[in-house]
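Listed next: structures, encoded as C-alpha cells.
Please treat every number below as a calculation from the coordinates, not as lab data. The structure displayed is predicted, hence computed values, not measured ones. Cβ atoms are built from the backbone, for glycine too; each structure is taken alone.
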Structure 1
Amino acid sequence: MPCRRQVLGTLAAASALALPACGFKLRQAPTLAFTSLYVGVAQGSQFGNELKRSLGSLGTLQLVSDAKLKQTAQVLLEVLQERREKTVVGVNAAGQVREFQLRIRVKFRLVTPQGKDLIEDTELLQQRDISFNESAVLAKEAEEGLLYRDMQTDIIQQLLRRLAAIKAL
C-alpha cells in the first residue's frame, strides 16, 4: 500500500502537468498599440508618479514628459481629476466615529494629438472601509495610508488594462 507522501506527491505532479493543458499562464506585461505616450498629470502627484513608474517599467513605451513636446507622442493620456475622499459611515451611540469609507476617484481620457478620442472621459473608483479607534489614532493613520496606496495601485492596473485594450490608432 503506497504511503501518504507518495500519493500527495503524485497528485501534486498531476496537477502541475494539468495546468498548462487548461490554458493557465501568468499575467504578462500589457502589449500596447502605441510606442510613445504623453502623461498629463499634476506636478508632484503621488498617483501621477506611480503611473509614470508603471508605464516606464513596460520597457517598450517611450514616455514624453515635456509638455512642449506632447504633440510628438502618438497618444496623450490626460488625467482630468484625481480625488481622495474620506467619509464617516458609522458612529456609536455616543456619536463617536467608528468607521470611515476611503475613496479614490480618477477621471482620465486618451486622445491622439489630432484630438481623436481613443478612450472618452472615464472615471475609475476604488473604495475601502476602515474601522476607527481613538486610542490607536497613529496606527489607524498608517493603515489609512496603506489602503490609499493599495487603491491607487489597483486603479493604475485598471488603467493599464484599458490602455492595452486599444488595438489600433
Structure 2
Amino acid sequence: MSRVKTLQALFKRYRRPGDIVFAWVLLAVSLFLLSQLFDQTVYKKGAKLFAQPRFWPAVSLTLMSAFAAFHVIGSLLSERIDGRWREVLLWCSSLEYAAWFIGYAMLVPYTGYLPTTVVFAVALVFRAGYRSRTALLSAVGCALVIVLLFKTFLQVKLPSGAIYEYLPDGLRMIMLTYF
C-alpha cells in the first residue's frame, strides 16, 4: 500500500531560527546591488542585447532579488521559530575569524611572513581550545611547512617584514628571500 503525500507535506522544509533575518538581509543586499547596476556597468550602442555588458548582471541580480523576495514571503508566511537572535549571533561569531585574517594580513608587512604565521597559527590553535604541547607544536610545524611551501618552493611574492631590516646582512637576505 503506497502512501499519498499531500503537497504541504511534500514541500515542507526545515527552517532555521534565523531564516527570516537571512531572508531580509539577502533581499536588501540584492536590491542594493541591483540599484548600482547603471553606475557600475555600461551600455554599448549598436551591440546586441545579449552582448551588452550590463545584460547578464541585470538578469542575475533581477532573479536574485525576485528569489530573495520569495524567500522573505515564504519566511513571513511560516510559523515563528524561537531562538532567532541566538542563531544570528552564531552567524556573527564566524566573523571573528575574518578579523583574525585581516589582522594577520596587516601585520605581515611589519613582522614578516614566518614570525607572523607561526604566532597566528599558535594563537588560533590556542583560541580553538587546544592547549596541549602536541597541539601547539603541531601548529608551529604546520606554520613552518606553509611558509616553506609558499615562500621558498612556490616562490609566491609576499611582503617582507620590516623587522627583517634589523637582522645582520647575510641572515637578512636569507629571511627576505625565503621566509
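Descriptive notes on the structure:
- When helix-only ellipticity at 222 nm (-39500 (n - 2.57) for each DSSP H run of 4 or more, over all residues; to 500) is computed across structures 1, 2, the figure -20500 traces back to 2.
- Volume of the Cα convex hull per residue in Å³ derived as 297 - corresponding label from 1, 2: 2
- At a computed 3.9 (distance in nm of label points 7 Å out along Cα→Cβ at positions 71 and 103), which of 1, 2: 1
- Structure responsible for 1.9, with distance in nm of label points 7 Å out along Cα→Cβ at positions 31 and 119 calculated and labels 1, 2 on offer: 1
- Once mean count of other Cβ atoms within 10 Å over residues 127-134 is computed for every structure in 1, 2, the highest value turns out to be that of 1.
- Structure responsible for 0.55, with FRET efficiency 1/(1 + (r/R0)^6) of positions 47 and 95 (r between Cβ atoms, R0 = 35 Å, to 0.05) calculated and labels 1, 2 on offer: 1
- The greatest value of FRET efficiency 1/(1 + (r/R0)^6) of positions 23 and 79 (r between Cβ atoms, R0 = 25 Å, to 0.05) among structures 1, 2 is that of 2.
- Source structure (of 1, 2) for mean count of other Cβ atoms within 10 Å over residues 111-118, computed value 20.8: 2
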